[in-house]
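Q: Heads up, there are several structures right after this.
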Structure 1
Amino acid sequence: MSTESGTFLDQFPAEAKVVRTAFYSSFVALFVGALMGILQVLHRTDVLRIVDSADYYSLLTLHAVLLVLSFSVFFLVGIFTWAVTTSLDRGLQDLRYTWAWYGLMALGTLLAGIAVLGAFIPGLDMSAAVLYTFYAPLQAHPFYYLGLALFIVGTWLAGLDWFRSWWAWKKDNPDERIPLPTFMALTTTLFWILSSAGVAVSVLAFLLPWSLGIIDQVNALLTRTLFWYFGHAVVYFWLMPAYLLWYTMLPKISGGKLFSDPLARVVFVLFLILSTPTGIHHQYLDPGIAEGFKFIAMVNTMFLLLPSLLTAFTVVASMEHGARQRGGSGLFGWLRALPWRDPVFTGMALAGLMFAAAGFSGMINAGMNINYLVHNTWWVVGHFHLTVGTAVALTFMAATYWFLPQLTGKAIWSKSLGLVQVLVWFVGMTFMSNSMHRQGLIGVPRRTAEPQYSGFDYEVAVGSMAELNMQVIIGGTLLFISTLLFLTVVVMTVIGDKVDGLPDNGYADTLSGPEDAPLVLDNLKLWAGIAALLVILAYSLPLAAIITRGGILGPGGSPSPQFVDTLLFVGRVAADTVGGVIA
């Protein structure tokens, strides 16, 4: 763990600049994505329409890509760079390499954004209204796919950067256990490279050549399956840095210690091996996949409840320990002793509470029979606004109030406004997600600009549509206001004056430390190998069946020699990347 001899800026000024730049990029994506979000809310509820319904889908695409990919992942690489650097107590190996992967991520975001916004620029023949899912038969401009590819490659290189730091540290400390924050970053990297290989193959081997006219068609079910191979796993890629913050920061802010370092390691190993073989549960309604494969995906998904339940137990136990150290007592009276006036603590705690609610709706999504009722409805949108939209986003915003002094040497401009901001976000999401779930139960569709239900009466079942839409309007407006409050605090802090006496950079101590964890938990090769094996078992037969039935490019499609060479090249690159990290 890091020695607490000063702020992160004092200890590692060059690395602090990298983290700071990644965070600022994340905040730009947050603002633009939130703006697109409020425009969607006003459009769907027919309050204000500034674009045609045909262009609504470009707003939706930009909103989703910027928030679920750019905002979350830029913040993630900042967190993990900080975590690896401070827990190993050494700088990154080569900052030129570090800035290279950041540049790839920034360039990729820019290219994808230009392709989406091309629909609004006269004379620019671009369009990428393919939504966050971006699989066939919808087709985007090549810039969009190229941007996504560069962004993903940038994240791979970021992961390799953290591994390089660990390898160098390991040479100097051969008998030491991997520090917990570094362990979390490395297991997440292994999981991410494994899971994102699916979307990399889809984009580079199929969608990009298709958009360039190199091939005439693609197998829509194949590209859809490759997307969801990645599309559900990416949820945990967002969540794992939030988990890192809950484990390493919340106990200390609460005034206590982390309940169990070994249990935290177990949770991240479980995410590594269980997260990827679950994507087919997003394809329960796809007729081209056998029911048996869908059942296996459902069982795999249910196993993922275990690491989340372990996290709930460990983090809450750590918070209770802290509260009792602060004088809290009684069965539930200790809750009053927690630092609720601190926006860092309150934001993270409320984010965790929302994630518990998301877990209940997630179990509905995972079950085959019940999923049929809500699959293409606003229920699903309500669910992932609780996960990435609150468990992740609210944790990241709350953590920013802790990180900014560490990265800038400046005190937070207004902690009181920060507290208001996290509370407004929580209330806004409560309104909006509640209405989305309820509208989903009566079949209101997602992915549409025109949910026309005015001729039906749902008063008895869930309340009137006018009341439900009003909740969406109130919730969406509060979320946008909260975003503006957050960015106000960030900007005013950044332009403020430096101060002395800021808190030291450090993590929570542990009641049960790494010495109590079995050595096998640190065997990353073993867990990566098991994860790869489970993916092969879960996906080899479904993918073989899809290709056998519909062909590599769909019925009637014949691959050219150039396409075959491209496919082999992409496969070799993906295999070499995963194999290199495991080795």
Structure 2
Amino acid sequence: MKLDIREIPFSRRGSYFAVSYLKQEKKVFIRDVHGGDESPSTLFEVLIDGSSDIFSEEFLRHYDIEVNETLLSIRKKGTEQFLEMMLPTMQQLRFKNHGLAVTLKADKVRYDTLNQLTDTRFEYISYKKETKFQLDFSTTDANVIAPWYRVGNEFITIELGHHQEMLLTNYTVVAPNVIPFEKDFSEELAEVTEEFKEWRHSFGGYQAYDKGFDLATYILWSSIVREDGLLSGESIYMSKNWMQNIWSWDNCFNALGVAKVSEELAYNQFLIFVKHQHETGVYPDFINDKFRSYNCVKPPIHAWAYQLLINQSAYFSETSRLEVIYQSIVKTTKFWLQDRVKEGSLPFYTHGNDSGWDNASIFHEGLPVVAPDLTSYLIQQLDVLSGWAKELGHLEESDSWKKQADELTQRLLTELYDEERGQFIAKSLRTDQVIDQFDSLILQLPLVIAYRLPKKVTQGILNQLVDRFESPFGLRTEAASSPLYQTDGYWLGPIWAPETFIFFDALKRSGDEEAALRIAKKYCQLGEVGGMAENYNPETGSGNDDLSFTWTSSVFVLLRDYVLGMTRND
């Protein structure tokens, strides 16, 4: 598969390295994604025969750029001159230059230091990344220019020899004990290529939506980072473009997406947040290797998602694993029911980000907001916890969870269902006034507890989904008739992976298999048209914002499997 590094980073499973063309700078950079999206990621600018903008019309007249899942190649047309890059291991980036003038310029800060250790080995200490890099050269032909000034190098420029290889290895304190260039470039390339082929093959074969399948499986593989710092195991970042964290609801979708490939990898997406759960029960909003944030939360969908994992494999229901997840989700459920409930009211959000629907229209009049999706998620979570508690032998707890779910259901229908409008509403916590915004898809999310709702309420939601929100490519997040509707307005219209999958599952469980299949097919078509984008234009299917998103990829492979399964059954 051909990749475009202007949109999709070149990386590999476990690696913090990524090679990207940054459009604003019009330059190619070797990047390091340690430290998350608040940490500058650029390490070295790459220049080829003096040119920094390798996607300019002038450059492309003379050079061919080819990138696939495991090899990045730049070749001068009509010659045997080329530069190749690959990532043979999780910690290494390997270059092979044949005849080109290749220059690397460090994007450094004051204290960054390049030390020469031997004739062919250097160590680069990057203060802005809090990471070290070993540079090994296959010959002594490299020209390293790094004048010293008191506390660091003024600048660092590395010119590769015209027939030279370089190995870049990252580490924290001491370089790993490896012999550089022990294997031929082509041998290591064959090994990593085979590793990726095995990964892709484990997702299934080429039967339909193959373009999206190729892209989704690569983005998932290449967005995994290895255990390091706060990350206690392999983690699936949202992206290696600029969303370089693991958030506490994208982890749910990514766990579901990779469960058929690696149950351990899937389980660890939950375990990471269990290990960093705050004493109040809150999961971090996000985590990376250096930092965790509790400033916002994410909606309580974790029990629902983990139950779907259990439905996939008995691995996840093994008693010791389930007990860990159960006790953790109990804590976060109590946070919502005790610390995010004003006496006499339902649970509330203190920011749009808490819901995951950052700028949805129900948040436009101010906060806190009492929203029906939050209560519905909690009712669903209580029902799942009740089932788990019974299975684990916590019978009194099981009864208690069910009782609380019953009470919340009644309060939801009493306080947030408008009989006259025939739909759910949101309210201001402070004034108890109805928020004058009724066009957000978020208000239809009580469908997740269709099994508890009166039939007329469920049918009303189903009708609204079709009449007001369904587009040629799926469910809009804001009704097209809304004055706030924008096809590129984040949660004010575009189609997103998480809301698509949540509604897909809710439709199935409500008994509307036909609508579920239709939404699944539309989403799979999005993958063919718009790639694995952060969100999509609901009218054209084109991708918006970050075009290399993992939860988008996970939902794609899940819905593709469903569509293929339903097609075979037919």
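None of the figures in this text is laboratory data; all of them are computed from the coordinates on show. As the structure is a prediction and not an experimental result, all values here were calculated from the model. Cβ atoms are built from the backbone, for glycine too; each structure is taken alone.
Q: Name the one structure among 1, 2 that distance in nm of label points 7 Å out along Cα→Cβ at positions 52 and 300 of 4.2 was derived from.
A: Only structure 1 yields this read-out.
Q: Out of 1, 2, which structure matches -22500 when helix-only ellipticity at 222 nm (-39500 (n - 2.57) for each DSSP H run of 4 or more, over all residues; to 500) is calculated?
A: 1
Q: A value of 0.95 was computed for Rg/Rh (Cα atoms, Kirkwood Rh); which of 1, 2 is the source structure?
A: Checking each candidate, the match is 1.
Q: Work out Kirkwood radius over Cα pairs in Å, for residues 36-355 alone for each of structures 1, 2, then name the structure with the largest result.
A: Between 1, 2, the highest calculated value is found for 2.
Q: Ranked by mean count of other Cβ atoms within 10 Å over residues 196-203, which of 1, 2 sits at the highest value?
A: Once mean count of other Cβ atoms within 10 Å over residues 196-203 is worked out for each structure, 1 has the highest.
Q: Given a computed value of 3.1 for distance in nm of label points 7 Å out along Cα→Cβ at positions 108 and 276, which structure among 1, 2 does it belong to?
A: 2
Q: Now a separate question. Tell me which of 1, 2 gives 19 when you compute relative contact order in percent (Cα under 8 Å, 6 or more apart).
A: Derived from 1, not from the others.
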